[in-house]
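Structures for review follow.
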Structure P
Amino acid sequence: MPEVKEKNKQTEAQEKSQGKKNALQAIKFALFSCSAGIIQLGSFTLMSEVIVKTDFIQNLMANHETFARIMENEYGPMYLIALILSVLWNFTINRKFTFKSAANIPIAMLKVFGYYLVFTPLSTVLGNYCTAKFASVGGIDYIVLVITMLCNMITEFLFCKFVVYRNQENTAVKKEKKK
């Protein structure tokens, strides 16, 4: 019986240690995602407050029906561009520092691309709907963007942890410094 109790204690200690590692990993992911969020929010703001208001873009919208239709609700195109920039940053930094994975990069990227094949159309359609429906609400574009970014962070962490890097966490080999 003492052997069973000792094994139970070891198992409990391992589970507690793993829980701490998972919590630390979630915190790292959230912090790195905040940096990606700054990229997304910054690029979105640059596009909505500066680029879209330039004479060049305004002339394109006035003289090209297709471009005007795409930009009818400016949220969608600006959101997509900002999201792509954010995803590239977030994937790179989290693969290396949060999940420390040596997983095949193209395969890992394809898995993340699969996630975004579902997330992006849903978030774009819902974002366009909400920004159009509540257009009278001040700052609605930013309210929708922040809510979308929070949903993205939570669901992407879960997807990366349990699909992209499943059984491949902490597999990256540290390079030794040359003397």
Structure Q
Amino acid sequence: MDAKLKGETVLVRTSVNGREVEFLCDTRQSLLECLRDILGMTGTKEACNDGNCGACAILLDGELVNSCLVLGVEAEGKELTTVEGLADWRGLNPLQKAFVEQQALQCGYCTPGILIATKALLDRNPNPTEEEIRFWLAGNLCRCTGYDKIIRAILSVTGGAPSATHACECDKVEGQSR
């Protein structure tokens, strides 16, 4: 490789899901690449690699970021939360359970990013409206669902109810809303 194209290798010390870790990375390597390729944490997904889809969303010191747009070296001394950090030894967290119960996923590729983005929202606002949820998740693309079941799952955790203007077709029985 041409020396101009290669960065230098540095040691990064950080905390991932409450566990202190160290890794070596190239100064030009994205945090997404470091998580997946170096640390073996494949829950964070690679899709667009330009920050448009949200599949690689993580929390960096509590702030929602697309890890494909953050350099691995920027994780130095920071606290990272990935989808692997949502569950614990007792099992899935309530949001993950709600996604399963509400069938809020199909292929599942976007689900880790949506779960992390939702955690970021609920950390700031534990009782968001449906409109606030939809706005917050605008940076997360899903090609399989119509988002209604995702919204329903989130609202089931917060105690909210879907609005009539965004009623899911799956809720209509013989022309009547449930």
For Cα extents along the principal axes in Å, for residues 59-122 alone computed as 50, 19, 17, the structure of P, Q it came from: P
Taking Rg/Rh (Cα atoms, Kirkwood Rh), for residues 27-74 alone as the criterion, which structure among P, Q has the greatest value? P
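Can you rank P, Q by distance in nm of label points 7 Å out along Cα→Cβ at positions 99 and 147 and just name the one with the largest value? Let's see the in-between values first.
Values: P: 2.9; Q: 1.7.
With respect to distance in nm of label points 7 Å out along Cα→Cβ at positions 99 and 147, the highest-scoring structure among P, Q is P.
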Taking -25500 as the value of helix-only ellipticity at 222 nm (-39500 (n - 2.57) for each DSSP H run of 4 or more, over all residues; to 500) derived from one of the structures shown (P, Q), identify that structure. P
Comparison of P, Q - label where distance in nm of label points 7 Å out along Cα→Cβ at positions 67 and 107 is highest: P
If log10 I(q)/I(0) by the Debye sum over Cα atoms at q = 0.09, 0.11, 0.16 Å⁻¹ comes out at -0.45, -0.61, -1.01 when worked out from the coordinates, which of P, Q was used? P
Of the structures labelled P, Q, which one yields 20 when relative contact order in percent (Cα under 8 Å, 6 or more apart) is computed from its coordinates? Q
If you work out percent of Cα pairs over 17 Å apart, for residues 115-162 alone for P, Q, which one comes out largest? P
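Only the coordinates and a few stated rules stand behind these numbers; no lab work does. Small disclaimer: the values here were computed from a predicted structure and weren't measured. Cβ atoms are built from the backbone, for glycine too; each structure is taken alone.
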